[in-house]
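J.: Below: a set of structures, written as structure tokens.
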Structure P
Amino acid sequence: MSNSCQLVFPSHIERLPRYRPAADLAVVSETSAEPLVNLASNENPYGTNPGFADALNEITRFNLAEYPDPDALRLKTAIAAKNHVSIDQLIIANGSDELIDLSARTLLAPGTNAIFDEYSFVAYRKATYLAGATGVSVRPSGWNADLNEMLRVIDTNTRMIFLANPSNPTPGFISTAEFDSFISRVPATVLVVLDEAYIDFVEPNERIDCKLLLQSRSNVFITRTFSKAYGLAGVRVGYGIGSPTLINMMNRIRQPFSVGVLPQLAAVNALANEGFVNETRAKNIEQKARLSEGLSDLGIEHAASKGNFIIVKLRAPSAAHEALQAKRILVRRLASYGLSDWLRLTIGTESQNRIVLDAFRTLTQQAN
């Protein structure tokens, strides 16, 4: 009797690539006792939000034999106050990836389509294909999403447009004026998912006002995460802001207990520690300028994002990636995004960036 798998998988599942980390951390960690400089996943280099310690102290008062609050009411209350929205406009999830997936499963079906930038976050494609829908990829205008082309390709089967602001892995950014002009021309039957995973790195006066936006448009869904500036990537929690009708529909398919007690407490306490986020933003801006200046001095072409990363263009990116990893410096290759000549580097601490620049200096000298 054969033990080979005889299961029949749907074609739209078979064509999906699995997620590949920048490196096998277990293997890299075994190669040397030298410090690991992990700049591959745009995590907060300044560590865990101090609110997490408060969450750990508080969790001892909970009976963990019981399920968490499925509505995360305490967390929603804190988020509503921060963003000046109502609780019925909020949904809590296991990171923004789950929010992207939930929005797609709520709106998409076979025969429909979703639009996204060619170089955008892979989760948009994955969520689209998992829903059995068709993805419409639009080439960017420079590093920015081509909003006019996205409007042009909308058809009667379009249900969603995915936009990241700031974008990832490319350094695009959409201003309030640009977005207002764009959304005014999007049909009310098409949902625009505005992925703001990196918005906390942007100065407040440059951000789109979600409260004003949602007062005038019901076809916008904003996703946020605690994984980046808030320093809670390992906890997995995010939230979405949308119209009460959309949130109600998403809650019909949401798994009720996907966000546990600890993530909820960690997020609540992180919101009470805004000083950590503000300090992270200030340090990120400062170190981004220094890293950019250092790369310019080395003659390395690069582009800085409004978020917490820089992308660099190299003649031999694969060899550079391997050489950096040999020095225990982890960065992200962008070949899977169609950007085969580019690497993405998280903005690290001052000491981490100094190590990176020294490594690039060595690579540049060897290339010459």
Structure Q
Amino acid sequence: MAFILFLLISTLLLHLAGRLGEKSQYVPIVLFVISWILFVGGQYGVGTDYFSYLEKFSDIDSAEVAFSNEYVFLSIIKLSKDIWNNPQITFFLLSLIFVTFLYILMKESMDKGDWWIYFFIFVTFSTAFNNQFNAIRQYLAIVILSLAFILLLRKKHLPALLFFTIGFGIHKSGIIFIAIALILYLLSRCKISNKILYLLLIISSLVPLLSSVYFDQIPFLIEQVITLGLGYQRYLQGKADYVMSLSPINIYSKLIFLPFFMTAIYMRKRLVFNDFENKLFSTGIFFYALKLMCLASSITNRLGMSFELLMIFPLVFLLRYLNTKSPTTSFLIFIFFAFLYILKVTISPEREYIYDSIFFQNII
């Protein structure tokens, strides 16, 4: 229930910010940021890694061993210790950094009137919101790297380079995202037809379906590449069952959104207003296709998380258009997305879909 309430309040605040003037808009924005910090930073035992992180945040020596190569993340932990010698303060500081970069990402990529649409899809569709309670370090890197890619499309090369460097300093697996982002940036400068995007989605949707049937025959080349010195070795050491195919239900639950992306491609000319949005649209389709292909196994699925903040832009543009031209259709789509999310957090929720807070603990 807590997740649903937070989604409702945050979406309404961003919707209000989009309707207000330049000066008055900052009131709901500040309220949104504060609610995010209290809700996300005040988490208690959400996911599987909370207490592991809490232990490292309590002991600098332990943190230096665990994050020795991720100097930016380690610096954040040290800074939080200087602010207040309480490990929970690190969660608050990390949530502040995350929501700040999320706000900048929205501001750089779309009109303020569309922020609420992006946020709603970010929470209900991408899984990034709930997963960031668990994969704290990875998602902090993802939001910064995603912003860097948007700045690259904006031709703001120096800020993009800075944020690519910071993202890599938080989670070294970010080097994979950076490599893919640079390739897609070069591709975005070419004219990409709808036929190519259709074909890409069809092929990418077949990869996880085939992998669930023929997983034993899939070579472990991908797993070896993404675990080679990128911080994922621990998922293979002592966890032989970690690298496995996803269940068909898990795969199908991701593929049910494919028609929305297909529809967005069909309506592409009506959805994008300029060259930047066109590039963001086409690369968003590419990122979604990569996400689908990463459903091939449990560990590649972890890599696929890196694309979640950028793959939702085609849906944002679609709902923005329908909101104006066909409000009823738009409303039904919003209800569909909300319904699926409500099921996740209410019907037998697990791990990062079960919320608890330090504030609840203090009250009890």
Structure R
Amino acid sequence: MDPLSKVEDEPPYQVLNFLHCEDIDSLFQVVCRGRRFHVSVSPSDFREGDSTESSTPPSSASSHIEDQYQRLLAAVRDDDPSNIEDLNPEGYHPLDVLYDWIATPFFPLFRKIPPLHNIGSGPGQRLQNLDEYANPSTQFFRLKCVEGRVTPIRLIDGEHDVVPRPLLRFLDLSPSCIRSNVPIFSSREILIPWDSLSEGALYPQAVFLHGHHKLYLRSAMDSRSAEREIDHLLRIQDSGLHNMLLLPKLHGYVEDASQKRIIGYLLEYIEHRGTLDHVGAAEKAPLALRRRWYQKIAETLSALHDVGIVWGDAKAGNVLVDHEDSVWVIDFGGGYTVGWVDEELRETVAGDLQGLARIKEYLKLTEDGVLDTYESG
């Protein structure tokens, strides 16, 4: 469910993340027009009387709201939408339905926020920098049941103990991962292309360094995955493979301008028309092109394995197809994806080969007689 394209008069917003607390309490961060809404949700707040000790029995409306919330959380936790069909007639993913349920009560507040007139791409406007995006003005709310409706209640200072942190999480990288020959850039040096539809609500990926050098921002990942990818990218560059094969290249790190901690890193931007799982289907691509794609992926994996580098999350979704129909192997953060690599083979050469075989199946080449030099040994 895309909150930016549902109804014309709905304000532009994005739910960036949420955190479970003790299974039923949740924290959400919602961004709208350069402001962050930190939302705490607890079933006890939906019970009229506003206290778990209240002798006032919950009304049918508050019980209904609490039931909806509990069912949405369960659907997200179990990845099973079967128990929320009344809340999800369009059949969206449970997480999207939960996000929509949380954000909708804020629409009256969102509509009162003036557009960011000084930020954009027109005459007299400027691009938003990453520091502005990552450290927005923040308000704190709880969701409660008021007169039978889910209602945001703003919290004043002293009613919460949350210290706002940058929207982009800090990465705790080891000293060996931060090389002196790889530059560190301030978040204020990174400019975000303006998207008039979202008005800056969408998570930044394509960014500009000093206003002209287009790069890809990698962030919002856990420190382990980030460190694994950075280590592999540095090893790829040390081996010289990035000069021979189509692989990402590390350009630098990004630190929060105020706290001087790493919040992401920059890769050379790959102009592309999509990932292989979107453009590589047999009905979309001719056989000769699918053969060439597969051969190049196999050659790339062979070269990586020769220098001791394991791809990790091998799948068609981690292959970019550029505008010249060349393929790039990307995402060295590790892990695995069900259906592509078995869990017990994650981050191993055997797992890479299993993922490669399933890419071959996806490209419908298994009956084609295609045999690359890597598979044939």
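Just so it is clear, none of the values below were taken in a lab; they were calculated from the coordinates. All of these numbers come straight from a predicted model, not from anything done at the bench. Cβ atoms are built from the backbone, for glycine too; each structure is taken alone.
J.: If FRET efficiency 1/(1 + (r/R0)^6) of positions 85 and 205 (r between Cβ atoms, R0 = 30 Å, to 0.05) is calculated from each of P, Q, R, which structure is the one that comes out at 0.35?
T.: Source structure for this number: R.
J.: Tell me which of P, Q, R gives -8000 when you compute helix-only ellipticity at 222 nm (-39500 (n - 2.57) for each DSSP H run of 4 or more, over all residues; to 500).
T.: Structure R accounts for this read-out.
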